[in-house]
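As structure tokens, here come the structures.
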Structure 1
Amino acid sequence: MTRLLIIGSLEAELGQAARIATSRGARLRQADGVTSGIAMARTEGFDLILCDVLHDVSWLVASLDAERIVCPVVACGRNADAAAAVRAIQAGAKEFLPLPPDAELIAAMLQAAVGEVQGPIHRDPAMAAVLKRAEGVARAEASVLVTGESGTGKEVLARYIHSHSRRANGPFVALNCAALPEALLESELFGHEKGAFSGAVAARRGKFEQADGGTLLLDEIGEMDPRLQAKILRALQEREIDRLGGAGPVKVDVRILAATNRDLAAEVAAGRFREDLFFRLNVVALRIPALRDRPDDILPIAEHFAQRYAEANGLPHRRFAPAARAALLGHSWPGNVRELENTVHRAVLLAEGDEIGAEAVELHVPAPRAADAALPALHAEPQAARPPGVAALVGRRMEDVERDLILETLTHCLGNRTRAAEILGISIRTLRNKLHEYRAAGAPVPVAPGQMPVAPFPYASIG
């Protein structure tokens, strides 16, 4: 169920949009102005905001960003008012909804706001087995731990579980535990009262309260600080949380799904993850296979993205030429479905003619690791055992070499910080701090498509 906030009067055509949204299953709230709308967003949480262009869309978007409230804003106005539509998009609105409203367009916006719930596209038996197991546990209340490499679609599977659960009519709330510093993450999870800390200008409900009656996905939970792990464990055991600065505990009714690309059992053994929390989360485990381990899924997923991005960019839907299909099937996809999506999106934009040819499918071939490059020279003379390229590094400062390695790895991963951290063997927090330093020094930092640039300081808004 989509949690929808409409800012503006419901007496005219915006009211018609509200009735359409309600008939499509949206849970509707209404605010007369931007100030009251922001106050409601702090305390309730929404999947989508429709704002009449008669109100200050720019201030609404800026205020949501400043308070780290992640929610897409769609501006609404008369179809003939093209200037208002342009101003709204320039102000940061994701889309413009012409009035009078089109029912199918509103349905598409509601669906996009909550994400796909039909489950991962699949044809391979390995993925079919995962979905069958997911359907079997969906209606239970047990916690589920979803594991798999970065980019395999863990959040998509979590949404699928929620949509097939008894909580399907409740909210689905997702939080990336690696995306925020520890101090902000605690506030995002448990909420805070006004004045609880510097900058807490108003009370705000955390993700636990926003997910009350529904499902909370804790993505990248393996990155969470041990102190917060203890608080998560208490919330699971007692079904209550404590807001920062709060006077007493708040009861919550939430089903927890957790996702990670780390081996949590190994993290427990290394003392980086609490064993009791691991057992609490790992009631049911679902592991999504890497895309290279389910080759029958590559072409169906590619066709799905080709159609999606053709429609999104107003382009004709083209099928893949035989050579393009062979190129897709022959790639190892280290970035999994996320890499495939980016590749297909790029191919749709570059393609010419009636088909997507192999020349439009630009694949990033991983560079050999230094250890692998050195293998042929292991039995050679000592002076020949140096890995290729090492001589070029002599005379350079260590921090410069480290910077170039990190940025080149991030470029190879198409800006995917989680995947880059895996390859580099460092934590996502360490990588994020390094990128803050590089951006502050003026270095260009690659970002994933659709991702906001790395903020220059930890309290900046998270896109």
Structure 2
Amino acid sequence: MFISVLDLFKVGIGPSSSHTMGPMVAANDFMQHVREFSSSNDEINDYQIRCTLKDSLAYTGVGHGTDRAVTLGLHGYLPNTIINEKIDEVIERVWAAKNVSINTNQNASFFTENDIIFDTRNSLKQNPNGLIFDLLDTSNKVLISHTYFSIGGGFISTPEEIDQVESPIASEPSAEYPFPFDNSGEMLEMSEKYNKAIWQMKLANELHNMSERELNKKLDLIWSYMKKCVENGLSSEGQLPGGLNTNRRAKKLHHSLQDDFENTTPNDWLCAYAMAVNEENAAGHMVVTAPTNGAAGVVPAALYYYYKHKSATTEQIRQYLLTAAAIGGLIKHNSSISGAEVGCQGEVGSASAMAAAGLCAARGGSSAQIENAAEMALEHHMGMTCDPIKGLVQVPCIERNGFGAVKAYTASSLSLRESGEHLVSLDQCIAAMKKTGLDMSKKYKETSLGGLAVSFIEC
């Protein structure tokens, strides 16, 4: 198994990697099939496009912006290209459009409010985040139909791909890479055998596909986006969209900490930085999946704290990102990072494990200590549900990222004071997280049908 650091950390827009970024990518891909069909069937002049959202996408799609994401994707946008646009203006324009362009001479009828169907009744067995795109003629005959699953972190799979493996991922066989570890046990064995740090093994695997100069350039770009996202959030105020009337808090909190610097703790700063990112995410602005959007604040917050308060070097920042990606890849390969599959333990829990490992590496920890830090952080998110109020990635998601960053920092600090020997391995913890997620009712897996989502009563 090989999942690149550049796939785990992807720049895009909020509020959700599985409900926003994935559907946008799927819609964009479907348009490629539409163009291929159109080019070989020029006798058909009129087309219509329909999109059906299933299960979790149907339940919380409006709050997560899935309808907007599908519309943007059909109009040719991708998560990493829309960030260069004035997003609100683009959304307003495409939302009002009655068709999408197939080519320079042909359009297909598509109106967001009529042609996106929220189907909560008919499930797809493979994954709770399913989308079906249909191309129809004027008599409503389906000409082509493609099904996609948004499997977390902005990744998508087709039914054929998702049935091939137990836990579908965008990955490559590991055998051709220098250090082909598929679990933390193999990772530690290789680290000891070859006297390599985890980040060094991850680096060697990445260099199989690109030069070190190119990789470093891209790692530095990822960090620049993460840093920008934190700072954007710290400088913004006002109310978040969606109707919950949630006020931004990070800027005010940050100013309070600056005014009372002597009485602050790392926890205070970590919460401010993580909340800043997830307020940006909730606003639909630029974020970096880490490994998802709902958990996008944890990894940047811990790194920003180390950069701002401990003067992290460029080399330490790269080591942090590589180590965090190694752990995130193991979790994604052996379980899931999708809230719709395993609850928030798979999102904020995974992010906390990644951040804990990255911090431990940047602070000079051994491979055993890094694995221990990741396990502790994940363990203490075990069983966490995903139950966003009104389907919005705001409450409890924004604060939850702050607590995830705090747990990451605590786990890294504790592991550095111990030998790395511990009872429950990271592999066992990942397996337990997966089983817990499978046992969890769908009410608590990004459907807003249980927990806080139904306990909250608006006055």
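So if we calculate distance in nm of label points 7 Å out along Cα→Cβ at positions 176 and 400 for every structure here (1, 2), which label has the highest result?
Biggest value here belongs to 2.
Ranked on relative contact order in percent (Cα under 8 Å, 6 or more apart), which label among 1, 2 comes first with the largest value?
Going through 1, 2 one by one, relative contact order in percent (Cα under 8 Å, 6 or more apart) peaks for structure 2.
Looking at structures 1, 2, which one was helix-only ellipticity at 222 nm (-39500 (n - 2.57) for each DSSP H run of 4 or more, over all residues; to 500) calculated from, given that it came out as -12500?
Of the options listed, only 1 reproduces it.
For volume of the Cα convex hull per residue in Å³, the calculated result is 149, so let me know which of 1, 2 that is.
It must be structure 2, since only it matches.
Can you tell which of 1, 2 yields 1.05 when Rg/Rh (Cα atoms, Kirkwood Rh), for residues 32-191 alone is derived from it?
2
If we compute volume of the Cα convex hull per residue in Å³, for residues 232-287 alone for structures 1, 2, which one ends up with the highest value?
Ranking 1, 2 on volume of the Cα convex hull per residue in Å³, for residues 232-287 alone, first place is 1.
Read-outs: derived from the displayed coordinates by stated rules, not from any lab. Just so it is clear, the model here is predicted, and its values are computed rather than measured. Cβ atoms are built from the backbone, for glycine too; each structure is taken alone.
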